[in-house]
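Right after this note come the structures.
What follows draws every value from the coordinates through simple rules; no lab data is involved. On a predicted model such as this, the values are computed, not experimentally measured, just so you know.
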Structure 1
């Protein structure tokens with residue numbers, strides 16, 4: 001009955017950047033081969049006077 005249970009078809013990738021602020025800018029980028037109909041992502045960023053944090057979560061469809 002292995003065909004009766006659907007398989008998990010997404011690979012999850014999480015990128016997190018945390019750093020201390022010293023009057024500087026930071027840019028975070030990434031690149032994927034992307035299927036706009038099946039792949040998904042979410043971003044979150046925060047900052048205060050002293051630190052910043054950026055989190056990115058990707059769900060990449062995988063057969």
Structure 2
């Protein structure tokens with residue numbers, strides 16, 4: 001899979017949350033991000049890793 005650099009609004013849509021929530025996750029260090037041409041972006045690999053960690057946490061809590 002190609003590593004795309006996603007805009008925050010795209011990340012918010014994928015996670016079904018607001019852009020403010022995405023910004024909070026980045027600020028808290030929960031979701032990695034970086035600047036590309038002056039705009040904050042999240043790599044698709046970092047987003048996949050975040051989603052996997054959330055799913056792992058939820059399955060551990062459910063067990």
Structure 3
């Protein structure tokens with residue numbers, strides 16, 4: 001499962017980068033993130049990333 005944790009690290013960097021920006025491509029990547037997390041949500045790293053992604057989504061919607 002190490003590849004999932006590495007992916008979570010990469011997505012976390014993406015979330016940090018996209019927090020203050022608005023773009024269609026970023027939104028597409030964000031949607032891909034949500035879809036990709038679904039099968040792995042039982043893993044702690046994925047749960048943590050999901051929490052962070054929800055927070056970023058809230059900020060972007062405000």
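Values as computed for the structure displayed
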| read-out | value |
| --- | --- |
| Structure (1, 2, 3) behind the derived value 0 of helix-only ellipticity at 222 nm (-39500 (n - 2.57) for each DSSP H run of 4 or more, over all residues; to 500) | 1 |
| Of the structures 1, 2, 3, the one that -0.34 was derived from, the read-out being log10 I(q)/I(0) by the Debye sum over Cα atoms at q = 0.13 Å⁻¹ | 2 |
